[in-house]
Structure P
Amino acid sequence: MVQNANRRNALAQIKANLETGAVIFERLIRQRERQMTEAAGILAEDFGFKEAVNEGDRPTTLSALSNLAQRIEADVVQLVSLEGTLLFDTLDLKRAEIPFPFPALIARAEASETLQSQAFVFLDGQLYAMVATALRAPDPKAWITVGFRITDDFAREFKSYADLEISFFALADGERVIASTFNNQTRREDLRASLQKQQPKPGQAGDLILAGDRFVSYLLKLSTDGGGDAVVVLQRSLARQLAPYLRLEKTLLLLAVAGLVVSISLSLWMARTVSGPVRALAQGAKKIEEGDYAHRVITRQRDEIGTLATAFNNMSHGLAERDRVRSLLGKVVSPAIAAELMGKELTLGGEEREVTILFSDIRNFTGICERLGPAEMLETLNLCFTQMSEIIERHGGVVDKYVGDAIMALFGAPISSPRDADAALCAALKMSEALDELNRKWRDKGQPTFEMGIGINTDVVIAGNMGSQARLNYTVIGDGVNLASRLEGLTKNSEYGTRIIVGAGTLAAARDSYETRPLGEVLVKGKQKTTAIFALVARGKSGT
């Protein structure tokens, strides 16, 4: 029974692994295609490249295509005219001014809304995964095609993910082996002969016998542009899959005899002295899993079970304390900073990193306090802080600290993103909109309204734990922090007429476009060089 069950389980696991391997193969191909499409799209949008193509600058064009191939480790990059003529081919520089051999690839890209397409192709007898994207200025002027060749290295890369053998065959050449994880040429020929003889159906798992070894196999058919289909064979050796089961069967045979004798003599004793407390511990573990840290296991035993119950109760108390500390820490500091502090050893020190710093400050706060009572002022200020903090965190920022009526926020520490500058700019615009909405509500109630200034700067600063060994604070320091604070102070200048002043470094780091108004260059207090500053107006228009 064990042997039959083991073989059924082994076959079921192999089939499940083969189906999963097919999904992994598809995703790996799509990942490569996305990488090539994105890289080709970036090159297609490069002004210098488009100018070189328009002017017929062949050396520059060829250099750009070759650099693209090296950067993303592509095997071939081509440039095709709108008329379907091959203009450049990094695989063969002499291959030019001939019809592009894969017109269907271009036709699908033309019909696509994104002007992009992907396909498998045979080029010089080798199988390639190729993508095509349009070179627009702004209308399509040519087509860039990028491909990578299916090789033994790609097959081994797939095997590292799926732990399956994989082989590629070209059907047009008598099932010629293109690539495989089998290093043995004899094994490859055995596989080719077995495919020709048994002809398994694509999409179904079947057996192929290679040198007496049974391989459960799964076929995927690849349709290619330009003719000549290919198949992918995913395989797992049944003997290899059964190896741990065979060892288990031998072990079970020995254990069965010894266990039968021991179990009879101990079963009654265990039922009386162990089963009850163990069930109580199991129930306690389930309660802990459900989050009930107040549950306690009660037992009168003084043996190891009793010791375990005491340790279990101590653990429950410790988990409750840890949960309370985690919850309290998450309210005192930003959740991202709390995770940073709890995930690492707390030591003084920091690291250099590029961070976008946002300072906001409420104008004439002292005068407003004189018009409102302390309780009403605190309630109004907390409402404003709650709105602004939610906007900052929603855009991926971290509230570093509240300083009176001011907020210091970080974008890029402790967690960084390529779009930190954009997140800070968008957050500032949303904060301004939220303040207008709050002011409308306060004005309707006859309450004083707030005015706010925001300064944003991007620079390399020191981020880490500052303070003393007894009390730490995760923050950032550096000249860039001071500049952000001083930019916020410049919003008080009525000549600028803006709530938001942004440094040139932040606009340079931003990836999206924004409507800005130049405010000139100012000599900020404490700095020797002038700084170009801009008023942030809106998002979505070309900045000035």
Structure Q
Amino acid sequence: MSYQAPLKDMLFAMQELAGLNTVTALAGMEDYGLDTAHAVLQESAKFCEGVVAPLNWEGDKNPSSWKDGVVTTTPGFKQAFAQFAQGGWQGVIHPTAFGGQGFPKLVATPCAEMLHAASLSFALCPMLTDGAIEALLVAGSDALKAKFAAKLISGEWTGTMNLTEPQAGSDLAAVRTRAEPQMDGTYKVFGTKIFITYGEHDMTENIVHLVLARVPGAPEGVKGISLFVVPKFMVNDDASLGARNDAWCVSIEHKLGIKASPTAVLQFGDGMAGTIADSAGPGAVGYLVGEENRGLEYMFIMMNAARFAVGMQGIAVADRAYQKAVRFARDRLQSRDLAGSCGPVAIIHHPDVKRMLLTMRCHVEGARALAYVAAGISDVAHHSAHAAERAHSQALYEFMVPVIKGFSTEMSVEMASLGVQIHGGMGFIEETGAAQHYRDARILTIYEGTTAIQANDLVGRKTLRDKGAVAKALCARIALTEQDLSAHLDADCSAMREALSQGRTALQDAIEFILVHGKSDTKAVYAGAVNYLQLAGVVLCGWQMARAMMVAHEQMESDPVFYKAKLITARFYADAVLPQAAALAQTIRQAGASTERMPVELF
């Protein structure tokens, strides 16, 4: 089997670490307990393993293609997406009022992880659609929701995010696409958008683009950006499709990885023949979302949803790479055992291969646990009956999102690289499939905001803005876990407590450094921002591994094989990963000044 969903570990993280029982005690969440979650995850695994995963390699060999504005996806993708939609998977997390399943984020998150692990290229389409749905439901008018939400949630249509442009990159203040108001309340949109994931494809009959643009007289910079719905095909009052809008795919990119996912260049308002431009003149018809000049605020709804999802992509591809590496290491016979053997042994017996496999395993388990915990916190933020608890949980979740996105994606590149290394020379050969995970993972640290953008957000909006209140609150929670570890007198928990304590202290030192120097030595602090994000990731994942260790210690007799592996993996994290925290803290304090000393002309 090319991919096997780690259901047991997923359910462990959901129940023991993320507080599934707490989530399902919230108003409206009562029907989604462990039995329901287990059944949903089993069905998701069946679909992802049996339908989507076999397409992953096919998508790499036969990527999506473009001709005359038409994109044809990888053979099998269209049929698989039809099954995805028919199964109701697009609507798992969305409201029942619009045809969704209404599941908690904590239940939907493992389903998303499985889909990403099965095929990053395939999963990108529903991931972007989720973001479009969320933005519409939060900021769209009742008329827009009625026209577009149900079709997106059903999977009959898909959605996109149209942010960047050739001259803009990540600087959305430089967006030039314009939207001209019309007498009927619509707008005509003109401009070029690049890097639009699934901006054109053949899997559904309509595509709903969410597009950033400027209206006449808008303020300069990000304060003058508005958000518009621009459908590929116009939608009639009876929900049937009308004429083709003046929005066209002029090319798709040829990429290092995720080759089956069409990354489109879209042209709006070019007066293409065969569109509404034939009768109404050039201009793609768009519908304003919310109010003018608040587009970036609304787009951040999509971006935050996408950033968490991309973090899950990192975890997923790292797990897929780990599974492949374990299978290869069990089967590959090479060299004698260092302790002596009569002939070659499977390479999984060699110490360095075990080190690499444990490195992959502990990072995946730690990052998965942290993401699931964040998902549970998000559910509390949305459904708690208490306003103070909602606000506190939302602040915690927002702090964790850039860490989950940045740390998990950087981790995925490193773990996929280790997967290639374990395969040796065969890992460098495309036919083994190890290289695809490495290539696919490489984009994850870049899109939906590079690691530096996530790190700058973590420093500026998430640490300096509230004077470190949320960061310090998380450190206080970690300290409580250290106290819990003290009650376990075994050597593993003692080692974990010491390592976690040192990691927390390093994180606290970094927080204080940022608070003291954030305004007086701004560039030096931001030069260490990525290291701060990495430090937070190492320690927060270590926190979850410590909690997992205690559960494993307490429940060992109920399932010795599972919990022994869980305990040893956590101990490896304590011994091999948490010590990195002190070094990262030192670089935050010192390396920023060295960075700023270097004049640009000397590079």
Structure R
Amino acid sequence: MSAALPPAPHAFAPRLRTAPADRLAHLGLAVVLLLLLIFLAAPLGAILKQALDDASGRFVGLANFVAYAKTPALLDSLGNSLWVSALVTLITLPLAFGFAYALRRSRMRFKPLFRGITLLPLLAPSLLSAISLIYWFGNQGVLKDAMQAVGIAQIYGAPGIVLAECFAVLPHALMILVTALGAADGRLYEAAEAMGTRPWRRFVTITLPGAKYGLISAALVSFTLVMTDFGIPKVIGGNFNVLATDVFKLVIGQQDFQRGAVVALLLLAPAVLTFFVDRAIAAKQTAMLTARAVPYRPRPKAWRDSLATGYCALIALLVLAMMGMAVFASFASFWPYNLQPTLKHYTMGLVDAEVGEAFVNSLTMAAGTAVFGTALVFMGAYLLEKTLGAAPLRSAVRLLAMLPMAVPGLVLGLGYIFFFNAPGNPLSGLYHTMALLTCCTVAHFYTTGHLTAVTALKALDAEFEAVSASLKVPFWVTFRRVTLPICSPALVDIARYFFINAMTTISAVVFLYSPETKVAAIAILNLDEAGEMGAAAACAVMITAASSIAMGAFSLLAWRIDKKTQAWRA
């Protein structure tokens, strides 16, 4: 009788052998599902209920949608949002593609410097670009006459929204396109060159098709970000109404929750459509890099490299001009009559306008989001990827983990009002608390953190869990001794992502704060409404500085963790 064959390598699967461990893992998944239901699904359901009920709570079906369609002013806002979002996308996409192409397909110098400069807007609240434009082109702006000379009467309204959104959206599109252009097989270009194919034809037949998915993704992301942004239209929009500002006016100004819910669902529609279109395109995307691929390395060409350097320098200069004007104006004594540097705007904001307390609140919320958000995201991803059983529970968690990607922050914040402020809700005590602001921010940015954790966990061989189970080692011991150290760089990335976004977000928390829990980004709105533009600029600069310091601290933490836990990779 022949000896039994050893199991095939693929037979090792992540499995919790003991019943107590199974029950513990399923209990953990149930807790994650419960939290996602409370802080994500329930608020969205509350918006739908408001849209289908009248003011007294009676079901009226689509009557609120019909009433909205009969309101010309609101329909104008819908049209404004659509064409402004489309215009910003059409402007930003070629600019970002040209920059990404210069970074990936040229041998120009100073690539890290140019790349770092274009990432600066990610560290600042979107309001900073609107404030800078007012100082550049506003009623007392430096270049007001030059703007009017080219036929633009004033920066307030559509022109200001378009320019400010281009600045805010550019780094998001650029990150996608840099990645898309980085995935290129050098053999295709070598073959095309050997066949005598002209550069333009190589660009059209190889580069563009290879970057098609990245271009479409960048366009969808740009359109959705502009469509759902609240801060920029609020500061520089003037009388030009868009859907995001309509929601705020209807809910906060007019207390018209039904029509506010209708507009929120309209804001949700393009984001959901974008999500499904992106998934459909991703399913059709073919791999650009195979096992035999060789990296594409551009050859030096003086004219091309000089042109790329000049183009990137121009874009970087525009970004620095936008950032620099906010910094300069925050120190100017009395714009534009006395430009002597002073700290009075910082003292006015921190002391007189009580922005100091709001800034501490922002740091508290960002720290809480980074700690608790990272823990929840990683635990949920681990239980999904490294355990088995409870298929319905697992499917529900996966679905809800991906849902925030298609939910704008403004819509989520409005849902929190309807759900957590509802009479009879046992969780209503959370309303207006820092804990609820933190939970809302975690829910808003959950998907990106989840995908990062899943990517890190999928890179781990399933035999770790299989061997642990065969040795009767509990899964939490394997998690602590193996999984957690190996995945520590991803944990730092997730925490950094949560912290920076919590510092700069506006739309997700604009409905939820109280005077005691006001955060710094909201304080900028209040200072702008009070006419204190210098103090508003100072507050925006402080947020940017804090985010930059946090980036440096997280980078140092990542370096120390890599040195301690990733030595095995060498």
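Every number in this text was worked out from the coordinates using simple rules, so none of it is lab data. Just so we're clear, the structure is a prediction, and the values are computed from it rather than from any experiment. Cβ atoms are built from the backbone, for glycine too; each structure is taken alone.
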- prompt: P, Q, R: which one has helix-only ellipticity at 222 nm (-39500 (n - 2.57) for each DSSP H run of 4 or more, over all residues; to 500), as calculated, at -21500?
  reply: R
- prompt: Taking percent of Cα pairs over 33 Å apart for each of P, Q, R, which is largest?
  reply: P
statement: Across P, Q, R, FRET efficiency 1/(1 + (r/R0)^6) of positions 103 and 159 (r between Cβ atoms, R0 = 30 Å, to 0.05) reaches its greatest value in structure Q
query: Thinking only about relative contact order in percent (Cα under 8 Å, 6 or more apart), which of P, Q, R has the largest value?
result: R
